[in-house]
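Each structure below is given as structure tokens.
Rule-based calculations on the coordinates, nothing more; no lab input. This one's a predicted model, so the numbers in the text were calculated from it and none came from an experiment. Cβ atoms are built from the backbone, for glycine too; each structure is taken alone.
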Structure I
Amino acid sequence: MKYEGKAIQTVPLDEGFVELRFDLQGDSVNKFNSLTLGELKEVVAGLTAAPPKGLLITSGKDVFIVGADVTEFLTHFKRSEEELAGWLLETDATFSAIEDLPCPSVVAINGFCLGGGFELALSAHFRVASTAAKVGVPETKLGIFPGWGGTVRLSRMCGADNAIEWIATGEQYPAAEGLKIGAVDAVCEPEKLREVALRMLADAADGKLDWKARREEKKAPLPLNKVEAGMVFEGGKAFVGGKAGPNYPSPVAAIEAMQKGATLGRDEALKIEAATFARIAKTPTAHGLVSVFLGDQLVKKLAKKASGGAKPVQRAAVLGAGIMGGGIAYQSASKGVPILMKDIAPKQLELGMGEAAKLLEKQVERGKMTAGKMAQVLAGITPTLSYGDFGAVDIVVEAVVENEKVKKSVLADLEKSVKPGTILASNTSTISITRLAEALAAPENFCGMHFFNPVPRMPLVEVIRGAKSSPEAIATTVAYATAMGKTPIVVGDCAGFLVNRVLFPYFTGFELLLADGVDYKRVDKVMEKWGWPMGPALLLDVVGIDTGVHADKVMAAAFPDRMSHAGESAIEKMVAAQRYGQKNGKGFYVWEPQKKGPPKKGVDPFTEEAMKAHAKASPEVADAEIVERMMLPMLLECSRCLEDGIVATPTEVDLALVYGLGFPPFRGGIFRWADATGTKALLAAAEKHAPLGALYAPTEQLKGLAASGKGFHGE
């Protein structure tokens, strides 16, 4: 059989075998879009009508199949549950037809084989993987779970316990891990993949490998008795549910589908999987997480465009060797860009190198890095007390104390020590890039590069365009951030830029609640239940209340109409009492150091009394109103950032808050949350809270969207 499609080709081989090759035209990877699925259905129908002696399934690209085309997901998710389940079962029928062919089949996995691609591989009788391959089912990270037979086949081939772990974590596994649990049958060097796969196919066709037994194993019920099934599935649901939490229902739903289908044959179990998947796909969590995934793809495309023409950074430098400088140095060196780390104090250099070493040691302890690699990364960080070697660097990140005069002085000295055209970038979190550029002879070579703490864990980097920043400066900085494994978003220059500008109205909403006598612990609990990783009081303790007060003054000076306040604020009172948060063990909470892990949080009578004395009222406030009063100021400031041109698109705002602040990913971003809530409802809420001041004044954008019935994303 010969077939020439735009995504799939089939070629007759010797000995009566047929090769089915995935090679999607016009794309760098193979994925299951509607075109590929349609062609696969045609090809499998032809193979069923005229079966070969054996089927070899390969890829014409560097990867096998990365999964389903996520760009089509939201369209599919608009279908009814019945329609969605029917669509899934159509693909199931195609995969099952491959499994049911009256001949053996072998898949040669040469690279990433994920999601629907791995489910396709599971429908074949045998799998050979290259040592370079990664396999897995990452769908739970999108708020769904494997819906093309993954729960059915993986549990029958590898055991329910392994299937639960692979599906619930959504991790990508090396081929060797797949071999351990039976998801892969053989692993070989990349150059031998085709040879080994063909040999395995020949052995199966000659009866040396029992491919029919393999097929029957996958079509039969799970070989578990009631006690075993209860232990595996009920235990799995309890453990996974506790880890995932109520806002992420898909991992538990996958286990439920597995459990219900365990006593049934393949085809009946697939129906249960499809129905359960359809229910989960209709949840707000699925919509939110898919939106974040698609937003991430868009932001990366924008970053690629913004970095167009930039020369790769061969060597970098960071000024300031504290926790932040050490984190930046670690991130740069670990991604292969050697870096100088300068400070004026030897003790600070020791601190910076210690921070980098600590981060690397954790990687070694977790088995993510070898000791040799750790030594190599550390060797890529050169501590220095002078500017002696700065003539060879392409970019310098300034990360000294958050003080405008100090930064200007340091930047002016730095500029004299670098070659012409070297890009200088400030890691300032609040100070105007345009004002800092006043200290420079070549302000066109200067921009902002704002990292978030802790640097290794936070994906976002804000690249701030000052009034005189050149396209080359922005391009180089974006390219460097990308090379460091970060997600850069280009924003305009203003107090707080994007993330801190929209964070402080949120904190101001918190201050107003405290003034109204609402318990800070209750606000934390409500906002954490809503989805934030930590409530506002806890966040201030972690960031540093003194840092919060400093930034609050910057924001109040820039936006006095809505961010200033009369009298002493709650956080100013805390600082006056020398309560800075975790850094000195006393903040809204008290912090007790632990031998291992982070300090332990406790309630402090001082804070209880101080907040009671600070309160000016004691109204009855429902939990929903707490959320409203916290989130509306942040949303409205995000809208103002769009109106002011600080950021270009709602998607960039969504991703910046998810990646920079920990905004609940299952909500899809702040504008996705706003669209789900409804712009008319949000406008009504803003008008209701108008007596609280300009912080709650609706923007013209919100008024216009509410009048048109549209959301921020134009839907």
Structure II
Amino acid sequence: MSVSFRLIATTALSFSIAPLAMAQDFAPSFGLLGSTGIIDMPSAAMQPDGETSWSFINNGASTGGVLNFQLLPNVEVSTRIITLDDWTGPGLSFPDNTLDLKLRLLQERGNRPAIAIGLRDFLSNGPTSAEYIVATKSIGDNLRVTAGLGWGRLGSYSPILSFGTRPAVDNTLGFGQMFAGDAALFGGVEWRTPIKNLTLKAEYSSDAYSGEQVFGDFERNSPFNFGAEYRLGSRVSLGAYYNYGSEIGFRVSISGNPNRPITPQDLGVGPAPVNVRHPDYNRDVSWAAIPQVRDKMVGLLAEGLKEDGIIVQEGRISGTMLELYIDNTKYSRQPMAVGRLARVLATSSPPSVEVFRITLMSDGLPTTTMEINRADLEAQIDRPNAGPDSFASTGFSSAPNNIPGEGVWVPDAYPKFTWGLGPVIPVNLFNVDSIGEIDLMVRANARYRLSRAFGLNLAVTQKILGNIGEGAGPSLSPIPHVRSDAALYDNSGPVLQRLTADYQFKLTPEIYARVSAGYLERMFGGVDAEILWKPSDQNWGVGANLAYVKQRDFDNIFGFQEYETVTGFASLYWNTGWNDLEAQIDMGRYLAGDWGATFSLSRRFTNGWEVSAYMTLTDVSFADFGDGNFDKGISLRIPLDWTLPFESRSATTVTLAGYGNDGGARLNIANRLYPTIRGNDTTDLYETWGAYWQ
């Protein structure tokens, strides 16, 4: 996992300005496993929609981290990356990476309790896999009662029913273990005390903790667990527990919600006013016959827009139309950039200009062209229903690679050199030997752009301190070591992460293309080519990529090893338009030569927040795949403007996933096409169009 320094700053800021006295009214609480529940046992309660929490846990038998996300109002997803102590022998820990899912079937209403079903270690028959049905009911304003029936781990103590034979734990993927074997009852209570923000808990656990008692000194003396939770406002929760009659546990959770920004938004400069033209405005267009006048107009406009974070890449003005290709470098929502730009154009353009054609660009690629009639803009300003009316009157189309025709103004901007320097904090939470390794590094990035489409990119890191890879030995994986030797690439000297020549362009208004060559990532170099068909008025697209790569040396910054391979995928992208959900399927050949598919599901909020989960299945056997029997993980993206009171397109991304798996491994390409251009199509613009008039 890689955590940028900005995440630490964001977290620190949330501590400093979070409303400490505004805790939710008996809010659903987190259990010791970091998901919504009592202590070790789950409940049917759910967090607010979109609630995202990061928890650090230690229960005496395991230690690790949990990312919990309320995917939908009735769907909760968690990923746990933990170490099970003394699992495979005395002093030998077992790292476990799990994906949990809970579905609420009924909400609490009147005398009816909330009812949910849940799956721990979803689809994997691992050491912590379990299934359950649970009901939760509030009694008055300060008491919550839960009762449930559990299978797997949650059916291992005093079972009352049996549903056939449950397969022995083997980490394999499948459905055969689900709701199979013994089933046992569990339950508990949560009491909000008169002490503000303090909740006490007690539960009867149906988990026998049999595996933890085989090799270690762990003891389970009682099925009863007791705990206390204290909330510091709505963003921080602390938990302390006495479990099994023998162990002390604790939990620290930090929460955020895309629907509740830390600071008030849009405190910057407001939009420009619109000067409505007089009915008898001057319709003379003779000025447009002089090329120098047209170029001077567009050049001055581009210079002024640059101060507001809008970079004009191409432009053309005629007597009745103004066309601009723009990069929005400031506003997190594209309609806000377009709306503010339209106001400026309505104020600064000659009155004869009737139509504004604004094309959004992303990393040099034109995406969607919006055609705005100036008369419509003037009629809608400060009027009721201006939002839906402005969207309905705007024309949308896929943009060509350049403004077609002659008389196009292009800035004298190339070649152009940019660079940046900042800290990076890689964290290895999960590999076969250890958990919780961390480094502090400095990363330098540089780009030398020879044209809008072609550029050279460089990324170099220098390790300052840390322990990732210390004592790492050679991998014993029976398949090519495309990722399992990852720790051997980490050393004390400067590391060349990326050195590539990149050319990206459009073949047609609907087809994007990219070719990258060089040192593509830390472990592989070669050539990668990609193509994407994605019309701007369509909520789905298809793409394909093909790469020939060689494995890089561990120490020689420019050298290569003998291993080489061809890898490639066909991809389907779909923005469902329902609850901000997007789906992706990639099918093809992975770095180790295995064939399979990666399934991804994400929820991307209109303010830029995104939580995504993925699962990879290939033809590598479960025994040879790596850590676990298939790859899975979850990623969280938090926009910077959620934490600060001004507009920004910067964001922090945190990924929790398996570390060092050779099976299902893909190239880490920095500029894949779909992530580059998504967010600019008609579906996304419609969802965020409310910012057009802001």
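Summary of values
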| read-out | value |
| --- | --- |
| Comparison of I, II - label where distance in nm of label points 7 Å out along Cα→Cβ at positions 191 and 383 is highest | II |
| Answer label among I, II for the case where mean projected area of the Cα convex hull in nm², for residues 463-542 alone, calculated from the coordinates, equals 8.4 | II |
| Winner on volume of the Cα convex hull per residue in Å³, for residues 503-678 alone once structures I, II are ranked, highest first | II |
| Computed 68, 23, 15 for semi-axes √(5λ) of the Cα gyration tensor in Å, for residues 143-374 alone - originating structure among I, II | II |
| Test item: helix-only ellipticity at 222 nm (-39500 (n - 2.57) for each DSSP H run of 4 or more, over all residues; to 500) calculated as -16000, pick one of I, II | I |
| Label whose coordinates, when distance in nm of label points 7 Å out along Cα→Cβ at positions 183 and 487 is calculated, return 2.4 (choices I, II) | I |
| Given 27.9, 93 for Rg and Dmax of the Cα atoms in Å, calculated: source structure among I, II | II |
| Structure (I, II) behind the derived value 0.9 of distance in nm of label points 7 Å out along Cα→Cβ at positions 151 and 279 | I |
